[in-house]
Structures are given as structure tokens and as C-alpha cells.
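J.: These notes open a run of structures that come right after.
All of the numbers you see were taken from the coordinates with simple rules; none came from a lab. What you see is a predicted model, and the numbers here were worked out from it, not measured in a lab. Cβ atoms are built from the backbone, for glycine too; each structure is taken alone.
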Structure 1
């Protein structure tokens, strides 16, 4: 790869990194091209040499950010039993550090409400649906097997508990309730599955 290509790749990655930080903290509408490029130290004119549109950039950022969260949730669990894997996945997501540092965390709390409106870009919804389906499959495969619910549905339900817990804890950040919500969602995720296993046995 020649020097020009290397520089172009660096710039491309810098735009993705800047957009990712803004998307996670401001949402899609708040991550405007001017501020994204300001975060790279470059002018707006350079943006279109790398992305056809902001919508195309957002789709790439969603895939990348959700892929990073996937690695955080699932890496290094191979040696654990299914119950311990479930505990670790919940503990990795529902943490005060994750709540207090949205710029490095899951993009869902910042973008989900926008994607639920009629103004949402279909490509972004499809991207999110694809990534959530992957998460659900991975979570379901790693969690304990529960009768009367498929691994995929268990994964989707766990994602909803985690996402909801993180959103609510951020909404009341700075209060004692915020930490309590995180603890409650971790306990519910763990004990709810355990209770289902108990009923089965």
C-alpha cells in the first residue's frame, strides 16, 4: 500500500472514530458532518471523498460500534459454564463505567428512539436489526437453555433488559436509583433464567 493509500485509510478511520463518539453521545441527528470533521481536524469538504452521504457513514458506524460491543460482551467466555457466561455478559454491560462513559459504549441508548420515528432511514433500521439478530444469536447460544423459549428469543429478551436498564440508569444518573437499576437488571437477568431452569427441573 502506497503512502497516499495509507493516509486515505487513516483519514477514513479517523472520520469513523469521530462519528462513532458523537453518535454514541448525541444520537444520529446530533452527529452532524461539521462536528464529525472537526473531530478529525479536517474540513467538511474532505468528507465526501470517503462517504457518499451521512446516512452511509451512520450505517458503517452502527455496524462498527455494535461489533465492538459484541466483542466486549462475548470474548473470553469459552471456558465458562452457561450460567457463568450469562452472569458475565450482564455484568459487562450493566456497569457504572458503561453508564458514565457513553462515548465508549453501546450506541443503542443514543439511537434507538430516533430509529423508532417515521423519520428514520430504512437502511439504519435494517442495519440495527441485522446486528441485534447477531447479538441475540450469540447471547442465546451462550446462556443456559430454557424450556419454552428459543435461544434467539432468550437472547432478544436479555438484550431488552440490558438496554432498558442502561437507558434508565443514565436517565437518573447521579441518584441512588441509577445504581439500583443496574443491580436490579443484572439480578433479573440472572435469576429470571435460573427460575425458569428451576421450574423445568
Structure 2
């Protein structure tokens, strides 16, 4: 069963200067969010297969929307992350069902590769709740310059029977990174770590 989407939101955050220094090219993060009906709201279900399938659907949809918003080819995406906020008639496991079993593969396809785990966060929350979507380099977890986050919030969601699902994709790391670690040009991209 496809996701019942009430709302799709896409936005781009572009940093052009930091600490008086010009950032050229700018650091850009794209956030895509879907506000969906929770098919298990108000009841316990042993199997969460509908949400697992919805996660697969949204991984591709939201990842593609992010790449399009950045105006880049998928292989130019550098980092990614995912998050979900479940309304009060649901449970935290509903977010886990969307985010973990199947959302990753279509997101990786949308950003061309993605050897590293997709950082994630989840929470219960009411209308207007915010969540930080954690970010990491898509091909190598040890690239410190890409450890970051982007806040996601929908003013009128999640309602009690809804879930907000968010994906962030970037075309770069943080502005002015200088804490060492593996550099993007040193990535082997084989094991998701280095």
C-alpha cells in the first residue's frame, strides 16, 4: 500500500559566509519531508510491514527530491541522513519501521552509491515538533568534515495519526572544516568506513 502523503516539503539551506569568510562554492543542504498517515495509529500491530514498504517508497522519493533541489547529478551528493517524528497515537517503533529495513537502498540509489550507513534519528512528538537530521558522508563514515545535522520541522505536523519523515542530502561538508580526519579525496568507499 503506498504512503498516504498529506504534505511534501522541500527546502535548501545555503551558507555563503561563515565567521566573515566567504564560502565559495556555498555549502548546501537539501531537506525533503513527507507528512504521512500512520496506518498503525491507535493500535498495536505485531507486523509493521506497511510502514517498512512506505519507508522504501519514501527513501527514493525524498532522496530524489533532495538531489533535484540541489540541482546536482546524483554522484555529486556527498552526505545524507534520515529522521522521523511519530505523532502521539503511534509508537517509536513505527519510525524504526520506516527508517531502517528498506529506506536506505532507494536513498542510496538516489545519491549514486552510499557505502556508509545512513545516520538517523527518531522521536515521538506533537504538532510543530523539530528533529535534527544527523549527517555523515555517504561513502565513508570517518570523514569528519561531513559530521553535521539539519533541523526538520513542519508547522502543522505530525498530528496524532501522522508521521513526519525527513531526508537530508548535501553537496559538501561543513563550512570551513578544520578538525582533521579522513579527507574526501582519500575515500576508498569500499567498507563504508574509509
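J.: Figure out for me which of the structures 1, 2 the number 0.60 belongs to, where FRET efficiency 1/(1 + (r/R0)^6) of positions 57 and 153 (r between Cβ atoms, R0 = 35 Å, to 0.05) was derived from the coordinates.
T.: Among 1, 2, the structure yielding 0.60 for FRET efficiency 1/(1 + (r/R0)^6) of positions 57 and 153 (r between Cβ atoms, R0 = 35 Å, to 0.05) is 1.
J.: Out of 1, 2, which one gives -6000 for helix-only ellipticity at 222 nm (-39500 (n - 2.57) for each DSSP H run of 4 or more, over all residues; to 500) as computed from the coordinates?
T.: Source structure for this number: 2.
J.: If you work out relative contact order in percent (Cα under 8 Å, 6 or more apart) for 1, 2, which one comes out largest?
T.: 2
J.: Looking at structures 1, 2, which one was distance in nm of label points 7 Å out along Cα→Cβ at positions 97 and 145 calculated from, given that it came out as 3.4?
T.: This value belongs to structure 1.
J.: Assign the value 19.1, calculated as mean count of other Cβ atoms within 10 Å over residues 65-72, to the correct structure from 1, 2.
T.: This value belongs to structure 2.
J.: Looking at structures 1, 2, which one was Cα Rg over 2.2 N^0.38 Å calculated from, given that it came out as 1.01?
T.: Only one of 1, 2 returns 1.01 for Cα Rg over 2.2 N^0.38 Å, namely 2.
J.: Quick one: distance in nm of label points 7 Å out along Cα→Cβ at positions 25 and 49 came out at 2.6 when computed from one of 1, 2, so which one is it?
T.: Label of the source structure: 1.
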